[in-house]
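Right after this note come the structures.
Derivation of every value follows stated rules applied to the coordinates shown; laboratory data play no part. The structure presented is a predicted model; accordingly, all values stated were derived computationally and were not measured. Cβ atoms are built from the backbone, for glycine too; each structure is taken alone.
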Structure 1
C-alpha cells in the first residue's frame, strides 16, 4: 500500500515522502480500515517538526483521524463488521490502510460525507470535551473562540451555539470573518483591525466572556485574561500561534477565573468510554443539523504534503481533508 512517511524532522513539505509499505494486519482488539479520507490537523505539523507531545521514532506515518471502510477485524471485535463506514483516530492514518484500536472506532454519521466525517472526530471531540467536560458551559453564557475560522475554532463555534451560548469569534483577517459567521458566531472580531478585549466588553455589557476557548496561546491568552468574566474559565487547547505563554496565578486569584488544560488524546488513552459517549452525542447533533465540519478544501492523496504545509503556513480556513479513495 501507499503511505506518507516523515523521514526527518522539519517542515511538512520538506520531510514527508510518499512510499510503498506492507499492508498491516489487525491484532486482537483491532480493526483494519481502508482509508477514504484523512483530515489534516495542526498536530500533523507538529509531528513533522518533532514538536508534538508524542514523538514517534523516524520514519513514521502521520495523520490522526480518518473516515474509512472496515476491511477486517481482529479477535474480540464484535461491534464492527467488514464493509462498515467508520471514523477513527490514532497517529499513523495517512495511508491507504490503517490499523486502529477497535474501542476508538465508531460508525460514521450518515448525514456527513467522507470528508466531513473524517474531520468530525478530533476537532469536534476536542471542542465538546473542552466546552462541556472542562468548562461546563451553560446556556446563556458568552463563549469567546480564538482562531474561529480554523478547523478547531469552527467546531467550537458550532458546539457553543448548540449549547445555547452567545459566541464571539476572533479571526486573523477580514477574509476569514464570513467563515466564522457562517459557522454560527454571533459576533466576529477581525483582530487585525479591532481589539477583541474591547469588543467582548461591549458585547457583554462589561461582564466579560464566561468561557474562552484558546487554541492559539501567546498574546491571545494574555489578552483573554483581560476580558474573562468573574468565575470565567479559559480552556487552553494548544499553541498554534507558536508562543507558549507564562501564566500569572496571582492574576487568576485577583479576578477569580480558572485556567483549564485540555489534551484530548489523554481521554482517548484513559477514558475511552467518555470518547464513545461524546461520539454518540456528536452523531445526534449532526443528525439534527447542529454541527457539520466546515470542510473548505479536499486535496488529492498525492498532494498531502502540500496540504499539511498550508496548515503550517497558516493560510487555511475551515478543515483541510485529504481524499485517499
Structure 2
C-alpha cells in the first residue's frame, strides 16, 4: 500500500525562557494507507507533537510532513483547516460537549461543514448504529460510561468520513475490559471503513492488541520501528526492551534466576521461541541422549497469529548429552545460558 503519512527529516523546536526544547529531532516515518500504526514512547518522547504535526496544529521547524499526498508544511492556515476535515481525532478525555446529546455531539462537525439537517440526522443514526449506541442518541455525556463516551467520540471523529483517525492516548482513562472493547471498535473502523489509524500511546499492550506496525520514540527520535511481531520478539533498542518487559513476563529477572539456580540442579538455559521452531522435536530427542528437562519459567503467547515467547529449561544428565541438546537448540533458536 502507498504511504498516506510521511515524515521526512522532521524537527520541531519550541522556544522557552529557559532555552529551546527539541520535541522532535530528525524523524523519518512512513505510515501506509489502510494500516493501524502505533507510536509509542514514555512521557516527553515527542508523541503528542507528532500528532499535532500530522494535523497541522503545529508546524515543523525543518523537514516535511506529507499527508495524503499534500505537504502540510507548505499550506496556509486556511488550507490546513480544510485538510483537517480528512483527519479525525479522539482523545484521552473524550472532549465531548456536555450540553449536547450524544446525537448532538456527533452531528456537530456535520453542522459546521454545512450539511443539511436531514442528511445530518441520517449520518448520525448510521454512525451511532456502527458504534453500538443508537439507543443512547438522546442521552447526555454525563449519563454514559467512559467506554460509551469514547464510542461517541469515535462516531463524531468519523462524521465527515476522514481517511485518517488519530487516537491520542484514547484508552488511557479506561479500565482493561473497556480498553479492549474500544480497541476492537477501532479495528472495526480500520477493517470495515478502510480508515488509517495512528495510535499514540505509552502502553505497549495497546499496540500489541491492534497495530500492524509501530515506531518507538525516545527523546524526539525514532529509536526503533517495524512490525509489531518483530518489535516484540526481537527488540533492539534499550527503550524498546523496557517496553516489552512491561508486557511480557516470559524471561526470569535476577531474583527469579537466583531462585531457579538454588532450586534446580543441572544446566539452566533460556530458549527464545518463535513461530515454527521445532522445540518439541529437540526435547523429545533429549531423552535418547539420557537428558531430562524441566520447564522452570516462561510462556508462549500469540501475536498476529504467530507464536512467540521463551522457556527457561533445567537440563540434567551426562555432560556430553546436555552439550548435544544445547547444540541442537542453538540450531533452531537463540539460547542464553545461565551461569552456574
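Observations on the model:
- Origin of the derived value -8500 (helix-only ellipticity at 222 nm (-39500 (n - 2.57) for each DSSP H run of 4 or more, over all residues; to 500); candidates 1, 2): 1
- If Cα Rg over 2.2 N^0.38 Å, for residues 17-200 alone is computed and equals 1.17, the structure in 1, 2: 1
- At a computed 17.4 (mean count of other Cβ atoms within 10 Å over residues 9-16), which of 1, 2: 1
- Structure (1, 2) behind the derived value 0.9 of distance in nm of label points 7 Å out along Cα→Cβ at positions 105 and 185: 2
- Read-out distance in nm of label points 7 Å out along Cα→Cβ at positions 57 and 129, computed value 2.7, structure in 1, 2: 1
- With Cα Rg over 2.2 N^0.38 Å, for residues 113-248 alone derived as 1.21, matching label from 1, 2: 2
- Test item: mean count of other Cβ atoms within 10 Å over residues 97-104 calculated as 16.1, pick one of 1, 2: 2
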